[in-house]
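Novice: So, here come the structures, one by one.
Just so it is clear, none of the values below were taken in a lab; they were calculated from the coordinates. Since this is a predicted model, take the numbers as computed values, not measurements. Cβ atoms are built from the backbone, for glycine too; each structure is taken alone.
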Structure 1
């Protein structure tokens, strides 16, 4: 009989978090029976066929409504009074730590009520373990639900859920059967919050490398040089296409890319930029492009379905993601868009923010520049047109993703961790 576990995330299946539903599908292939539960319906749902099928079966927790939460709370109290008492004590302790009369405390109380509904869902479906993506709201719900249901839970932390919305992190790591995070940088951050290092495993958010094999025609890596060579002529004569992808928000650094485009334009370079994604800063970026005189060079493509990304990447000469720390202290973890570009044999440029250098090693698997530095970014874009460094980054980038960031390798690591938890042995 397949072991039944549940997955909880803010939005499943979401265009902005394709790694979550890919992970669910990969674990199913490895023999797990995975129940998919989403806190909210996705604002921008993924449109792949496999995603649509998953959406049809995913339980939407918050759409159940507050009345269903109250009913579930009463049932939990009647059926499992000891678990209920213990979990309420846990909640009260947490509320005291975040401040009884603040917004954070009210949020915990509401998520406890949602957890009673989730506990009922877990029990009815025979789930033996609950895994969560993101350490903020979903893990709040999960740790109370797991306590009420009498099962184990684990969670994977990423970026915003740690750096801007990280509360009770020490407690969450302590209560979890296994804490996971996507980078060494994040693990150091959690340890600084008081979490035990030995309870935190690094599990990358990998990508399905085979989706990008058309880019290299399923040949050996040695042919990448031939496929991606730039003609050996002055870069001023080369027309090249730069791509970038992500939500149009401050931490993605699209304003730095637009400013770098202005520098390239004023120096007479022939280029175009395609930016895929949507977000609150689109109007500001359009205005900035006009001020820089590069409106005709930059195309904003809007949201891009995950299944169209490989084909789009094939038309690029390089991929740039100029990540930065935003005004609230939020920053990226390791963007999936960088992994996908490297898997496709596209040379990448990014910044030394957060854990990005764990993926993009400067002059080995890509180029790294300081954040919020348009001149350095413009210089790197020109440098990446040189054959030697370009081909080195293409080959090194593909090798880096294959060795450490493949979906298959990390799904196998997850599988082993879950098997250890379910068997009762220490992960």
Structure 2
């Protein structure tokens, strides 16, 4: 069968799996085992030589199964399928999105290095950068969607540590404001500071868009990161993360993953494979629903501003959206008229939409970023990034959009 001519959504049911190796089971079984039997001592030796990079693969040779901390059929098939969406050479799946992000940052950075990152980012990422990495003597410089390439370059130069810039990490659209970061612009910044002796790594957290609506590797990114808990998992029943990129870079990421031991287990791998089969249809429906919800919010007198990709105002952002994204997504944030009291009244009055963090699941969720997901970010920084007491974040699910609008309308009516 010519898999190369097929779209990823057509391959999510079968790619990389041979039923004949599993008693004809139509779906890949859960390989709930810690270790695998070698056919001979020589086979075991050759497997370990590959696993530890002691020799190159022979033509057509694949790394055999050794131990589930190194590899497992559920994990390998899942990683092969995830590569199809982003056009990546290799993938590593982790037990959480933060473990994927932290492993990538630690692998490519060393004490004394400098990290350049976009703001805002997910609260957990912000904490890791500004607290844990500082313990390793890794400094960071933040920039915003409104900054030009020249301003970003000058900021790095003014730090006095431009020669130590090692990695650029961005999140686009930004969580929770939907601010857009230009990946190609960041690649130009990366190229500006790259030297023959040192290549800078550009990583993109693509969680907000999932593997469907944005493909960072096609725009100059070296690594693409996901909280697979979100759209990829999509059912709020599994915690996982993923990192994708070239064989060379992923070899390093997988090497550190092996020794940190934070790879996903077979049950997690099986759950994500199940979810990949409906990924596109779920996300398409969520995007359709989000447009209806956003239109309703925009016209409501108790809503001050709506942060939604379909409502971009500047020509620069509209051009970037057309070039870098294939959808307006399913994430909406909005400023309610008032402040924390009014925001909490709205959130406490929701019935169908649940008050919970996370996003990308089949059910719609609402939360208060300033006091929840971004609680640890300094208040002055939150003010600059428009993460205020009146900001509410919505993750739109697959429910009937009329019911979602009815719920939002009655919750807004409870705000006085």
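Novice: Ranked on distance in nm of label points 7 Å out along Cα→Cβ at positions 18 and 130, which label among 1, 2 comes first with the largest value?
Specialist: Working: 1: 2.9; 2: 5.2.
Going through 1, 2 one by one, distance in nm of label points 7 Å out along Cα→Cβ at positions 18 and 130 is largest in 2.
Novice: Matching task: 9.8, 27 is the computed value of Rg and Dmax of the Cα atoms in Å, for residues 338-377 alone. Pick the structure from 1, 2.
Specialist: Among 1, 2, the structure yielding 9.8, 27 for Rg and Dmax of the Cα atoms in Å, for residues 338-377 alone is 1.
Novice: I have -14000 for helix-only ellipticity at 222 nm (-39500 (n - 2.57) for each DSSP H run of 4 or more, over all residues; to 500), calculated from one of the structures 1, 2. Which structure is it?
Specialist: 1
Novice: Identify the structure, out of 1, 2, from whose coordinates distance in nm of label points 7 Å out along Cα→Cβ at positions 82 and 314 was calculated to give 3.3.
Specialist: Comparing all candidates, it corresponds to 2.
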